[in-house]
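What follows is a group of structures, each given as C-alpha cells.
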Structure P
Amino acid sequence: MTGSPSTVAAFFDMDRTVVLCNTGRVYVQDMRSRGEIGFMQMLRLSTILFRYKLSMIDMNRVMVHAANALEGQTEDFLEGRCEKIFDERVRQTVSSAAVEAIEGHRRLGHKVVLLSASTNYMVAPLCKLLNMDDFISTRLETAEGKFTGDYVQPMCYGKGKIHWAREYADEHLIDLPNSYFYTDSYSDLPMLMEVGNKRVVNPDPRLRLHATIKRWPVLHFER
C-alpha cells in the first residue's frame, strides 16, 4: 500500500459487520414489544428488511415511507429511543473481531469511519462506544427540532454510499484508492469497487460468490 497513513481511511458497514445483528430488525422488534405495531405489521416490516439484505427492494421508496411516518415527531424522541435500543439490544452484539480490526487501523494511523445506510440516530451510539473518528449515515431532514417527513438525498445506500464517501474524502483529504471498506452486503458492491482494499465480512450469498470469483479476502467476524 502506498500513501501516507493519515490519508487512508478504513470504512466499516454497521449491520452484520461491526454489530452482529440487523439494527432495523431490532428496532421493529422493539416497536412490537411496546405494542406500537401488530404482528402483521411486524411481519411486513421484517419481510422488507429481508428483501433489503438481498438487494431485492427499492430502498429509496422504503426510506420515503419511513421518513413520512416520522413527520412531526421530535428529533429528541428518536435519538433517545435509539440510544435506549442500542444500550439494551445492540451493544451486546458488537463483534470483538471488528473491534480488533478497528484498533489495528487506528494503530496504523488510519481514520476509522462507520459508513451505514442506517440513520445517524442508530449509528452515533456505536461510533461513540468504539471511539471511532467519524460516521457517515442516512440523515432525516429536520426543521426546528422536528422531522419534516423527508430525508437528505441521496440515501447512504448502494451508490449513495459512494456519494457521501467521496464528499468525506474530499473534506478530509482521504485517498480512496488506498483506503479500506468492510461490509457484508452485496448492495455495497459499488462502494467496494471504490476503494483499493476490499474486506468482505460475513457475506450474504451474492457477495460471497462475487468475492470468491474476484478472490477478495473474506473475513468472519464473531462475537
Structure Q
Amino acid sequence: ALIKSGIARTVLLVGSDVHTSLMPFSERTWEALYQPETGPLEPEEFEWNSQFRHLLVLFGDGAGAMVFRAHTADDGRGILGSRMLGDGNHKDILYVPGGGSGHRPFVSHEQIKAAATVPVMDGRAVFKLAVTRMPEVTRELLGEHGYGVDDLDLLIMHQANLRINEAAAKMLGLAPEKVFNNIQKYGNTTSATLPLCFHEARSEGKAQPGDLVSFTALGAGLHWGSVLMRV
C-alpha cells in the first residue's frame, strides 16, 4: 500500500525474534549450560526448568528481511494482494501472559521468574484452526485474483509446526515439492519464519522469477492471513 500510494518507493520489511532471552531460566541455569564445569543444577531448579521443556524446544531465534521496490514494468510481478482475518473468540488458545504494553515495565525479573514470558497454548485447538484457516484464506486470495491452487508454484507457511503445514498442504491438494519448510532446522522463529523460508527457497532455486508464490500464517489473537506474490 505504501508503494502503490506513492508514499514510499522502497520498503524494508523485517521479521525478527529472540526467544532464548525470555526463557524462564535463572542465572544459575545459564551458567550450567555454558559453563558445565560449574557442576549440575540442583534437583529443584532442574525440575522447575524442565516443566517448560515441551514448549521451549519449539522455538528458535532468527531474523529475516525483504526489500520491496516500486516496479513500473507491466510484467505482473510483485505483491498481487493480501488478506488478513482475525477472531478474538480464540484469544485464550495461544497467548503470552507477560510482557507487552499491558505491563510496566514491559518485562521484569518477576515475570520471568513466574514464567509469564512462556507462551500458553492449547495445541490441539491451534492445530484444528490452523489446518482449516490457512488453506481457506489461501484459496480465497487466489480466487480474488483469478487463480486456483493448481496455479501456485510454491506455498510458504508460517513455521510453527511441521504437522500443521503437512496437513494444510494436504487440505489444499498441493504436492510436497510445492511446499517449502525449514522448521526442522531452526524451530519456530515466529515473525522471522516467512522471510527466512523465502530466502532459502530462492537460494535453492525453488522460487524463480515469474513464479506464483503464496505466503500464509496463523498466530496469537487469533489472527491469520495470506499474501500472494509474483516473484
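When volume of the Cα convex hull per residue in Å³ is worked out for each of P, Q, structure Q gives the greatest result.
Using FRET efficiency 1/(1 + (r/R0)^6) of positions 67 and 171 (r between Cβ atoms, R0 = 35 Å, to 0.05) as the calculated read-out, with 0.90 as its value, let me know the right label among P, Q. Label of the source structure: P.
Comparison across structures P, Q (criterion: distance in nm of label points 7 Å out along Cα→Cβ at positions 187 and 211) gives the highest value for Q.
Taking distance in nm of label points 7 Å out along Cα→Cβ at positions 11 and 59 as the criterion, the top structure among P, Q is Q, with the largest value. Can you tell which of P, Q yields -9000 when helix-only ellipticity at 222 nm (-39500 (n - 2.57) for each DSSP H run of 4 or more, over all residues; to 500) is derived from it? It was calculated from structure Q. Work out which structure the value 14.9 belongs to, where Kirkwood radius over Cα pairs in Å, for residues 91-202 alone was derived from one of P, Q. Answer for the origin of the read-out: P.
None of the figures in this text is laboratory data; all of them are computed from the coordinates on show. Keep in mind it's a predicted model, so treat the numbers as computed, not measured. Cβ atoms are built from the backbone, for glycine too; each structure is taken alone.
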